[in-house]
Structure P
Amino acid sequence: MSSEQKAAWAEAALQAFDEVLQAAPGLRSRPGQRRMAEQVARTLAGADLGQPEGAGDEDGTAVDGLEPNRAIAVIQAGTGVGKSLAYCAPAIALALARNTRVVISTATVALQEQLVHKDLPALAAQMAHPFRFALAKGRGRYVCQQKLERLTGLAADPDDEAGEGEGGDDDLFADWADAPARPAPAHEQAAQRAYYGAIAQALASGAWDGDRDTLDTPPAPQAWMPMAADAASCSGKHCPAYAHCVYYERRKTLVGAQVIVVNHDLLLATLGTRQLPELDNSLLILDEAHHLPGIALGQFGCRMDLGEHAWVERLAQRAMRVGVRMEVGEVADIPAHAMRMREALQETERLVIDLYGDLLHADTPPDSSRLAGRGPTQARVPQGRLPEELAGPLGRVAHHADGFVTILKAIATALRAEMRDQPALARKLSAMYAKLGALAPRLEQTLDAARLLLREPEPGTGAAPTAKWFTLEPREQAPPLIRAHASPVLPGSLLRQHLWSRVRGAVLTSATLTSCGRFDFFLSESGLYGDEAATTLEVPSPFDYAAQGRLLAAETGADPRDSGAYVAQLGRALAQDLAEVRHGALVLFTSREQMRQATLALPAALAPSVLLQTALPRQQLLATHRARVAEGLPSIIFGMQSFGEGLDLPGKLCESVFIAKLPFASPDEPVSQARAEWLRTQGRDPFTELVVPATAIRLAQWVGRAIRSEDDRARVYCYDRRLLRTPYGQRLLQGLPPFALTRVQLPDERPTAPRPADAAQAALGHV
């Protein structure tokens, strides 16, 4: 495509943006927003689309064997810029002009729904050319009617060879990865069936649309997973419920849409699967892009249970039964693969206890009070090099899991062929397919985890190792569960290999992409550092931070690393400052324990004003907060990391933000530990290179909760003296909005007498 045509596209796209501003009541031109729109238009117009090999015309003709032009813009748009309009209007205009699609990816489902239900409808009403848009969510966020029928007992059939009926091969609720080791008592199973019965009735009556996110009360994961749709157990068009399947009905809306809104998890999980438009022939927008590196690590990490093997036998029984019926010859090898894989898992578990038992506390009796209330303990493999003793059994796990998976694929192929040829048997055959699929992902996960655990870096290459660790998870009325985990440690490498190799034109944006004033850290983490196709732009917020806000940086006497003394002084300072709150406020903590201790230290008079993140579902808590502020009452939210970003509380809803401690990531996080260890072997400083830049982005997000509009006035309190006293604290300050800075010296007093236990408990339980 000629440069003249690309320039014309960019100009027309920017004109579309200008026309929306002129047509929409209440919108006014912002120089920063238009500057961002101009960069979006120029970037996306400049990308060559549609040719896997070489650049070419839009009709598919290659031009001189040239490589296609890639264009990627990384744009930091400060709060208040209006980035959604700045990327949506020009990107959609370009997509319509180029007869392609826009894929907009956000960090969360909530942000997806904001775009689909608010921003895009408003934009569609103003743009000159009509366009259609659709929401794409993962299959697992929709109900599977086949599963729901089974859970309510409606699918029970004593003649069913798949074993769903009373004489089935397992407990109805035992197929899920986090199911208890022992079957639930009869009364609990009856309550479960009643719950699923109510869900089924709501679905059948139309009171519920089958989307998990539209349920009045969000279900717990252990309640949702048994009825959630998933690819492994889905027989597609052969399923008797296909004509009314919620997931496939939603998929139909994607077919004619020019704009598809996804989330980062779904985008990465479906690469190469054709579930979304091909990225080499689409325009890609990544909003809240600072989440992308972390989500990439989560997508490519693996884990497997070492101490739970009953599912292997259940899967083997089902596969044997179905494989014999389908006349799959390899089925005879299933018992051997299942038995030897279980033996290898058991041997691995014994060796892990021998090697790491002191760290995992594996010798603690399962019913000991020492385990009560504890989270998982962990033991990391130094430098990612497994002890030689583990290589043998893990190799056998991988070998037999691979053989088992191969046979399952053959059985699945035979089942699909039979469903195609015998439509009268669709219900029975799809039930068989679903029962195999319920456990097959655990087998595939075991295979992937074993392979990743066995991966070793090539000597002398300096390549980053794989992070490997083991955890012991205490459980009530069951032995502790030992799991093996493995994960890559460099998100940039993953994204270069799996994402950017497919993308031609993209915009990455967020309010926090620079760290300490530079893009380098994000570019490295996202895999774009040194990529000639990537350009950067920083668009500052239109807010007058110096006039609208004040940063009060406290000089604590106690060292934040001295947890006891610091939390005691923090509690006294918070009690004094929170007493001044008249409307809404947000207090952010770095850990649940820190939040608990600060709550206990509150005066009894303040307790009724406090809303704990752990006490209510997020939406219910925020609704309560808004109602209190509307009534003229003070309302103070105590929250942790998830409340430090994505929370929009303008005006009186958040006039003060209190930061209990600089938001350094947990030092016990094994992937970060493994990466830091590797950097030190390379003569590099992980604190300067990783910890400080990541903390700078997180701190900027936390501080960003304070000023949400041009009319806001707010104070930000930070009680961590390291912000003022350390060189890295000065770097962190460079990445924050230019608030007026006030230094506050806190008195280093002795702790006061603790409050009575009943008052402390009342504060903890108060919502």
Structure Q
Amino acid sequence: MKFFVSCAKGLEYLLVDELLALGCARATATTAGANAEGEAADAQRAVLWSRLASRVLWPLAEFDCPDEQALYQGVAALPWHEHLDAMMTLAVDAHVSGETITHARYAAQRVKDGVVDALRAHGGERPSVDVDAPDLRLNLVVRKGRAIVSVDLGGGPLHRRGWRRTQGEAPLKENLAAAVLLRGGWPRLYAEGGALLDPMCGSGTLLIEGALMAADVAPGLLRYMDRHADSHADPFAQARTSLYGLSHPPTRWLGFDLAAWKRLVEQAQERERAGRGALRDVFDGGDLDPHAIAAARANATAAGLRDAIRFDVRDAAVWPVQSTPRGLVVCNPPYDARLQADPALYRALGEGLKQAVLGWRASLLCGDENLARATGLYAQKKYQLFNGALECSLIVCDPVRPAPRAAAAPRPLSDGAQMLANRLRKNLRALKAWRAREGIDCFRVYDADLPEYAAAIDVYTEADDPQARWLHVQEYAAPATIPEADTRRRFGEVLAAAREVFELPRERIATKTRARGKGGSKYGNLDRRGELLTVREGAARLRVNLFDYLDTGLFLDHRPLRRRLFEQARGKRFLNLFCYTGAATVQAAAGGAASTTSVDLSATYLEWLAENLRENAIGGAGHRLVQADALAWLEADRERYDLIFCDPPTFSNSARADDFDVQREHVRLLRAAVARLAPQGVLYFSNNFRRFRLDAEAVAGFAACEDISAQTIAQDFARNPRIHRTWALRRA
């Protein structure tokens, strides 16, 4: 089954790793969550053990939802007597987008109406509503005219661990605290004998999460302790009720496997006993506010950690030198306008850490990059996270040491370069919301927007470090009337503007420049660095080489088409002709294709494709790689395929095959490809030859053909919609 696990923005890739470690068969990152595949037990395990998830949503139905009446009818048609008893309580959380259903509360009411009416029709009884502690909590998402109704398996927000008794003015959510600890490598550091320190601990969230993590306590154990436990009992006994079997299930949904849940809880209790018994006394916290320290002690007591964590009223700037040689400093200093973030506070924190824990590791959640820089610490890694609606910067220093002295100030940009830098910043702002919504890591940020600066600039973000960016800058051919000196100067200004805007060193910018010679303009010598990066595109991890070839191994303009292949591939037999490095094959396989066949004449590209498949743990006899002339192979093949992708080169004159010209050969190519389609199959044919003309009359003799080019151009290529043309063909 597929299910969805939500999280705070910025935690998606950590969550994917966690879900895979918890036993899910597959997990892929999407905006503010991950799409997971596994059995019901895997989803229940995530409810109990995930430290990063906000909710675990198990889908009951998905249907077209053009308006509120369709929503009501779609919900009322479900067999609700199989999901809850009429005497149970119910709550609905709704999230809607679009033009027809615009009010989440009204949408939730219509879902409730559909459930109630269906149960009344079945047995005459109806459930009541309990928004705080329902027996069954449902989740509705309406987006792009589709509705998904799911069971909230956790019964509510999973960041609520059950130990928080009091909190400060701006408490850090527990799952975000877990991310700060995981990015700092805390589990491994603890296993190696390290200590944990929070010099601005507030109500103790980071230290309590770190101690429970070190003690191997499942985050859900305290959350699901008996609701009727004696509130006046000893606080230690309260914190350890899970040890005595008093936990309750997170939901009373009739589809919830209570026996499996009981086994999970029992196993977690055994691990808790062993972990708490072996927990070392290595946790220290301090804060200038005595009320915060009192809150931290109360919370630690509720978590069963009263004697495990030391809390003192102390100034972070004068923390004593630590005797433990290894450890992690975690901190969430104030940073929003309401708390009046002060760079001086960050400078004092950085100075104090340089004195107290020089050589330790630090994971600091700062308000923004300027505040992070104010610490004066050298950060090897930077991550963008969201604390609620606040965008903040997590820096990881390994080890804690002063930032290097700033280099001499760069020369100011020329007027032209400054104009280009302004355009780059404008484009980044324009693309920001779209990129966040679609989860786009690699994109085109500039495409000859200013005619005198004729270049394309593409951004590539490393898969495992969202702050590690690289640029691929490709110069377009200048008219012969432009002096070569002007062309070189302008391209230099392109690079200067890009370096300033993205704050990148020269070695992170790959350039492809034009050189004039006999036969006209052509690209000059390319690098031979052999440096491969791994990037993410939706569900896939893909290897790119920015320096050694004219193309990088990933055609960014085909991103929407590859997404379409991913969405349509489940259970299909997929064929990729002229497969290049196989990004489309990886997407089809990640989308659940029954089999894939990839054909290309180049052994180099097929080897690259093999690396991409290995990067995504895809392999086996169901994924064939064929080194052959694609057209000749296609005409000899006798297999059938449900989904075919064909993106041929404009020209090819390889010594190992006949010359190929897409304009001359496209009818023959398409005829052969359509002949290999299964009865309901579809062929996507694309090429980027600007002067290409499809022979529609000839193609109509054997295929139904639709031009879908406009649907395959993403926002970052909107300035240049002729970057490629795409057609969908089916058997006539």
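Quick note: the coordinates plus some simple rules give every number you see, no bench work behind them. Note that the coordinates shown come from a computational prediction; the quantities given were computed from them, not determined experimentally. Cβ atoms are built from the backbone, for glycine too; each structure is taken alone.
So if we calculate FRET efficiency 1/(1 + (r/R0)^6) of positions 46 and 86 (r between Cβ atoms, R0 = 30 Å, to 0.05) for every structure here (P, Q), which label has the highest result?
When FRET efficiency 1/(1 + (r/R0)^6) of positions 46 and 86 (r between Cβ atoms, R0 = 30 Å, to 0.05) is calculated for P, Q, structure P comes out on top.
A value of 18.8 was computed for mean count of other Cβ atoms within 10 Å over residues 278-285; which of P, Q is the source structure?
Source structure for this number: Q.
For which of P, Q does Cα Rg over 2.2 N^0.38 Å, for residues 478-581 alone, calculated from the coordinates, equal 1.71?
The structure behind it is P.
Thinking of P, Q, which structure, once Cα Rg over 2.2 N^0.38 Å, for residues 214-437 alone is computed, gives back 1.27?
Structure P accounts for this read-out.
If mean count of other Cβ atoms within 10 Å over residues 502-509 is calculated from each of P, Q, which structure is the one that comes out at 24.9?
Going through each structure in turn, the value belongs to P.
To test your reading of the models, identify which of P, Q gives -10000 for helix-only ellipticity at 222 nm (-39500 (n - 2.57) for each DSSP H run of 4 or more, over all residues; to 500) when calculated.
Derived from Q, not from the others.
Quick check on the output: 42, 37, 28 is semi-axes √(5λ) of the Cα gyration tensor in Å, derived from one of P, Q. Which one produced it?
Value 42, 37, 28 for semi-axes √(5λ) of the Cα gyration tensor in Å corresponds to P out of P, Q.
Consider the structures P, Q: one of them gives 8 for relative contact order in percent (Cα under 8 Å, 6 or more apart) as calculated from the coordinates. Say which.
The structure behind it is Q.
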